[in-house]
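Read through the structures below before going on.
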Structure 1
Amino acid sequence: MKLELKNPLIFFDLETTGVDIVNDRIVQIAYHKVYPNSKEESKSYMVNPDRPIPPQATAIHKITDADVANAPLFKQIAHEIAKDFEGCDLAGYNSNRFDIPLLAEELLRAEVDIDLSKRKFIDVQVVFHKKEPRNLSAAYQFYCNKELSGAHDAAVDTMATFEILKAQLETYQDLPNTVEGLSKYTTQSKNVDFAGRFVYDDNGDEVFNFGKYRGKKVVDILKIDSGYFGWMLSGDFSLHTKKVLTNIKLREMNKF
């Protein structure tokens with residue numbers, strides 16, 4: 001079953017200094033862009049995180065401080081990346097939980113305004129875990145019948161993810177082959193912001209997903225506890241979380 005596209009679809013992967021979406025940084029980004037007319041193109045960048053790479057991170061992706069010493073800072077390539085991603089749907093492996101939130105954070109930090117939340121997301125890991133719970137290397141072996149040489153290199157992982165999705169479409173005939181269908185299939189949350197601090201309730205309203213106001217409507221709390229807005233903006237929350245909260249507040253103010 002062939003993957004059906006309405007928009008370009010970008011498969012991408014990040015290698016980072018760690019797994020903290022707010023505080024860690026990208027050291028490599030690679031992406032493979034597939035167009036509706038079947039054209040394909042790839043790009044890969046090493047990125048200087050402007051901080052030492054922890055040994056435990058290097059042990060996984062093998063990228064050292066020396067490897068990125070002369071690489072550009074993310075803010076120096078952010079506009080080019082945003083231009084490539086504009087109007088595209090996104091796919092990755094564990095991307096809904098990690099890669100997309102961290103990429104959004106880096107773009108906001110670089111003051112590049114691209115609304116990724118308007119795009120459709122496919123998380124190939126979710127398909128795999130729903131069908132055959134294992135990791136990326138095992139997924140590659142299972143679906144493509146090949147050993148994944150060079151795992152944890154972003155470029156290698158990106159291409160492996162693309163190949164796995166194509167093989168999944170051939171393996172599972174009940175799997176949707178549209179980006180919209182795959183996005184719905186692989187979305188496991190009702191997050192409003194990428195970090196999941198706010199979620200949609202059954203009525204489609206934004207509610208808090210943490211703390212003392214968990215389950216309460218964001219708009220209601222902003223009315224009765226105005227200080228909570230300031231506390232969150234000055235707190236250790238992701239930039240995207242703060243942006244979403246600000247947008248909700250501005251939306252409500254504009255109603256009057």
Structure 2
Amino acid sequence: MNLTGKYIIVTGGAGGIGFATVKMLLESGSIIGLVDKDKKKLNEIKKFIKNDQKDRVFFYEIDIGHFEQVEETVNDFFNKGQSIDALINNAAILRDSPLISIFQGQLKKYPLENWNETLSSNLNGYFYFTREVVEKMVSSRTKGVILNVSSISASGNSGQTGYAAAKAAVNSLTVTWAQELSLFGIRVAGLAPGMTDTDMPRKSMNDDMIKNWTMKTPLRRMASPEEIAQAIVFVLKNDFFCGRTLELDGGLRM
């Protein structure tokens with residue numbers, strides 16, 4: 001796919017990987033629908049968009065776990081150019097907690113709110129956006145791309161019941177949708193980052209935990225958001241990459 005002039009939605013676009021991707025796509029000449037629920041971050045990143053690119057970015061402050069908000073966003077962005085050429089499902093939350101733990105002699109169970117919130121964002125939101133965007137692609141005869149950002153945690157990771165389950169489901173959807181949507185010329189692919197230097201791991205883990213994961217990685221460091229964004233752009237551009245989830249983890253294996 002030649003990215004110049006293409007209409008692309010990026011969910012979680014105000015986060016580390018999301019905004020790094022947005023910046024690269026803007027440099028490639030794309031028109032972006034930037035979706036995020038963090039109003040503060042959205043306002044902050046507006047300052048970093050170049051003046052000659054501002055007319056190619058449309059901001060949507062929504063919770064992707066709410067279908068009505070997703071539907072309205074997709075309709076609005078489609079109406080900008082009567083086309084949506086690509087969707088990058090990137091938004092995610094992380095609510096780490098073991099299934100069962102004992103703290104100060106008390107048995108604690110994995111909170112139901114953690115499960116519901118994680119699947120709402122990390123799985124339902126991907127389904128909602130893909131369903132609505134694909135309908136636009138098919139109706140406008142657009143041979144577009146759906147890119148699902150997963151995680152190497154999809155293989156299973158202690159303390160990440162909801163997150164790992166959602167990402168494993170996303171990997172399955174990538175294969176399923178690739179098989180179904182090829183009939184319409186729509187390509188579906190995935191990208192599974194390893195430990196990446198963003199707010200998500202730094203807010204959910206302490207310094208010792210981050211150091212431990214870093215030492216487990218053969219390259220002895222976390223990925224930069226820009227390195228993950230480069231891979232996202234590669235998958236968008238390479239028209240033969242389909243139905244697979246590319247792992248980019250610095251050699252780390254779960």
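Every number here is computed from the coordinates shown, using simple stated rules; none is lab data. Note that the structure is a prediction, hence the values are computed from the model and not measured. Cβ atoms are built from the backbone, for glycine too; each structure is taken alone.
Brief remarks follow.
- Comparing distance in nm of label points 7 Å out along Cα→Cβ at positions 2 and 26 across structures 1, 2, the highest figure comes from 1.
- For Kirkwood radius over Cα pairs in Å computed as 18.5, the structure of 1, 2 it came from: 2
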